[in-house]
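Visitor: Take a look at the structures listed below.
No lab work stands behind these numbers, since they all come straight from the coordinates. Treat the numbers as computed from the prediction; the structure is a model and nothing was measured. Cβ atoms are built from the backbone, for glycine too; each structure is taken alone.
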Structure I
Amino acid sequence: MNTAVVILNWNGKELLQKFLPGVIRHSANADIIIADNGSDDGSVAMIESSFPEVKILRLKKNAGFAGGYNAALSTLQADYYILLNSDVEVTAGWLDHLIHWMEHHHETAACQPKILSFTDRKKFEHAGASGGFIDKWGYPFCRGRMFATLETDHGQYDQPAEVFWASGACMCVRASVFQKLNGFDESFFAHMEEIDLCWRMKRAGYAVYCVPESAVYHLGGGTLPKRSPHKTYLNFRNNMMMIHKNTMGAPFPILLTRCILDFIAAIKFLSEGYVNDFLAVLKAYLDFYGNIKQRNSIRNEWKRKLNLAGVSMIYKNSIVAEYFFRKKRKFSALRGAFTKASKSK
């Protein structure tokens, strides 16, 4: 059993100096690799001088999260890939718990630890919390995080649970499945590519889990700030790409509903003075529908490869209605059920 902990780096020298020593200390049974995405801040020289035990993969350019990891992982021989952000503090036993789960649950293609906030250590962190889900309209949310509301961790989500997606901030992936599914969709560049991958895993008959015995602390915002028009653009565009590619039935009723809801979100950006975010939503729609023929070709290709009738753990109700109208701020307060897979591996 061979495990590769792979940290994708782009100009993250200070983050690596802060967090890499803990990764080395708590990952004794794994190879640790820094995949450098064309940094120019001295990151590589610092790693070579301060952490000679760490292997460095030099990538030619910044290909984003998706392209960077695809390029790096294609060169590695391992049973499990651990995708780890450079701004994550790991804890004792974090890796052992994830690998133990994968070794004893062969239907699991990916899993994640419980992800807590580095800056407010009693709260869940936005990017993953205790496992991710989507609702029937394709909106992501988590056990422990609903939109911008972060729950305090009282151990309420400490049981291992099947989820819809595992967070790319810290994600254990079965290497054979990752390669079988051609890895991440590089057209995403960054944001939601891990949800897209997990959706394809489920369509192929695999499961995705959160294993909260393993816990890490995520700083967040290491690549793009929380308020970023480019991030807004990627989130809106990539969400449409993901829905269009993976919805088994006709995707356009869902996309039409999302168009209405996204237009409301765009108007809200404008009313709050975030003109560039408003324009980013419009650009996302123009780019998505401007390439619809290509997207249809990709959708049809994956439909031939992954022809299952349904997947598990999609929330059957609207998370927008639950959160904004019914004022449900906690995952445990949600009404309704989640879908079940039509087949299992």
Structure II
Amino acid sequence: MTAHALLLTAVAALALGGTACAQAPAGASGLEVVAHIAGPDGRWDYASFDPTRRRIYVTHGATLMAIDVDSGKVTPDFAAGQGLHSAVPVPGADVVVTTNSGDNSARIVSAADGKLVASVATGRKPDAAVYDPSSGLVLVMNGATGDATLVDVKAGKSDGSIAIGGALEFAAVDGKGRVYVNIEDKGEIAVADIAGRKVVARWPLAGCEEPSGLAYVAGGRLVSACANGVAKILDAASGKEIASLKIGIGPDAVLYDAGRKLAYIPCGRDGNLAVIALSGAGNNTVIDTVATAVGARTGAVDSKTGRVYLPTAQFAPAAAGERPQPKPGTFEVLVLDRP
């Protein structure tokens, strides 16, 4: 069966509430892998969900891949890029901001057709990015220069930067003017005042190595994923640790489903997804560990249906001192649902 036929089969099963390519039985979360969506070869990084266009975006080397979650249509080359890392849909603007480490830019592209609207110079190696509703800016984390470029989408230009310091990983905003940034090499969270363009606090993450994924969740909490198999939950006002949870190894994202009050942490080294219940301020519990696939370390969640999308591939053995390379023809996006 062709990849296109497989995709159509998967989409049909999802539409009917059935399963395609079902794997392990569902646990407490009810989630299990129900479909596999094939995509182009190459490395990938972050994925994101566009609730307006009903799309999943996957940054995929030199192209931005788009998946229509309702029809299943895949556009493997929706927008061009150079060393793509993040794709941030901007509410009310019908554009997507991508980060490109290949030319140190944030590109503003049309959400209608992927065409370039503007290119904004950033610091070196722009990586994660997040939209801030309080200012209307997209904040781009520059991994090599340790600063954040603030992109004014309407003007199509930079609106300054914030010097943060360290190897910046993912960021999260509280919607009230603060941005929180995981600092990978220091094992801490930096807190910055966006309007003031300055860092106002630094919170050590005890027992957390190389924090990567980060989410701001209900109850004024932060969920941070650590490379050594730990998730930290902090009070976002004080930095006080609320909980330290055991998860899998090799996470690179925290996906937050506000409607269902759940956080998902894809753990790429172990090939599983930690599901954390966040229904109350005192409820910070791993309720399920869902089998996924080795390499599935980032992803996105459809806020309407609750489906989770995780890009991954099979890998060839790595040469000494090098990263393992994806095997040709194996890239796919796993779809997790509650059948």
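Visitor: I, II: which one has distance in nm of label points 7 Å out along Cα→Cβ at positions 58 and 266, as calculated, at 0.8?
Guide: II
Visitor: May I pose another question? helix-only ellipticity at 222 nm (-39500 (n - 2.57) for each DSSP H run of 4 or more, over all residues; to 500) was computed and gave -1000; which structure, I, II, did it come from? Before the final figure, lay out the partial values.
Guide: Working: I: -11500; II: -1000.
The structure behind it is II.
Visitor: With distance in nm of label points 7 Å out along Cα→Cβ at positions 114 and 210 as the yardstick, tell me which of I, II scores highest.
Guide: The maximum falls on structure II.
Visitor: Here is a further query. Using Kirkwood radius over Cα pairs in Å as the calculated read-out, with 20.5 as its value, let me know the right label among I, II.
Guide: Structure of origin is I.
Visitor: For relative contact order in percent (Cα under 8 Å, 6 or more apart), the calculated result is 13, so let me know which of I, II that is.
Guide: II
Visitor: Of the structures labelled I, II, one was used to calculate mean count of other Cβ atoms within 10 Å over residues 234-241, giving 15.4. Name it. Could you put the intermediate results ahead of the total?
Guide: On the way: I: 22.8; II: 15.4.
Going label by label, the one that fits is II.
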